[in-house]
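Presented below are the structures under discussion, each in the form of structure tokens.
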Structure P
């Protein structure tokens, strides 16, 4: 969740960053999505590296990277430096998020694994939403740099907790596993239909989710005339509603609904909600209600896909690599969604994003 703080701090801070550093909508789109670049380029390779160097060790390293990069970003005086630090935050974020699920599965009973992965999938909306809500109260009284410093302090606190509490736990020690060459394992996962389908679905989900939530504060300020504080609070609440969808997915799967039905039903609903958020002629209140509904419905997708990972991995020891491929697909979607939306809005106004 704290790793996700570094994703959630950007959307509400975007208007302030644009004013302070003089950036356009296209650059703002990259600021939203650059955290995804590293994972988009090498999510599975990072996951297999994590498998070899130890999941706990890499969670600690990733948290340390988030702390250092957020601290450095707070003192950036131009967009190029901020984007460089943002890239490093992406390295830290993906390292934590591909390493942690294996540790979750290790300390969870087999009968509880689906429920555990459903709860785990809430890390993004819960963490990003909490940071958005904090930013909504920080920004009126301080600059976006304070938001970056708060996120850095949160990662520093978690880093200390990991060093004191997680490092001494022997049940989290690396386990000896017979490994094949890294390129062989990458090919094995990338050519398996289950992990590949999961990655493609997650990519489509992330493309839509970040495009809508990333620009929701800017939409509210520029088109609806909301204040920065109100826009940040609304965006945070819309993001947190996503948790309800994550948990509902677990309930639907426990009730026996097939995973494909959950994903297809969510996708159909998302298509109508997303268009209604951006098109002309929709009342402001209805537009925000559609955004909340969109967030809840789209939350069904990640929980369903995370629960499918242990089932569809080619071998149990490749769950980490399959998670990496999922994150790679997710981050490709997250990388292209906001910049495409930014270009469309700049060229044709907000209805062009529908």
Structure Q
């Protein structure tokens, strides 16, 4: 079996090669899968990617030998599943690997903002140890609004309870049993935005959740509240976020993801090679947001712990092995016909 891995590093290659080497033909690349390198793996049957490989219909059509695409992420919005289904390509993901990992990172962002850790650090680099302007606030007795009560959202709620916080949550699927056990209540999105001191996002990105937090409803948030996003950037409208920060609706934002974050990574390429005005606008928006001292940004590392990375690779190996044996695991598409 020919198996190609994209967006891998040296330790990934070593771990995967030890597990699969000798029995399969393996290809590794540190880069995302793109139009520029797809020809190298056109005949490969299994393709493993991560979040920066965007598999469009055009790209999928060039994967002539592909029978399975497995993403090493929970989200799969970067894969055109309809195109895969049309070609009988199975799509697999890693549904559970970092509920505690991302939840812990969520509170790292919350605490950085609530206790001005980032501002203190910046001052310290300038040998300024004054405490004026660095007063923070307790999390105890504050209300945390959780958008999405899946595995990550529920773990966030468990941690919040350890801080003595009240929790209000919204989700299209309500687990009333767990809400009683963990002592939180469900409410519509508008109510969550209005009543919460801190709002944190833990839902997948799709057509229904695009700009779920937008110019219309962000105005409803409690003045001086915080907004945290460790899910996907497109769930929050950048322009709405900037407006809320400018008008003191929000006192701060903690972002592990950002709409258009992929453009920042290869900024010069996008600006000069593609000459794309929309991408240029997104880059400018993002620079404006990230330059604010009340925004804490991490470069999509909420999942990035040693333990979580191992779980991702182990699940990916299970997905690959399952597909080869004819029993696909964690499939998010139609199983190919035999």
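Read-outs throughout are calculated quantities, based only on the coordinates presented, and are distinct from any laboratory measurement. The shown structure was predicted, so the numbers you read here are calculated from the model rather than taken from an experiment. Cβ atoms are built from the backbone, for glycine too; each structure is taken alone.
Observations on the structure shown:
- Structure (P, Q) behind the derived value 2.0 of distance in nm of label points 7 Å out along Cα→Cβ at positions 168 and 216: Q
- Looking across P, Q, the calculation of helix-only ellipticity at 222 nm (-39500 (n - 2.57) for each DSSP H run of 4 or more, over all residues; to 500) that yields -26500 traces back to P.
- Among P, Q, which structure scores highest (criterion: percent of Cα pairs over 30 Å apart): Q
- Ranking P, Q by relative contact order in percent (Cα under 8 Å, 6 or more apart), the structure that comes out highest: P
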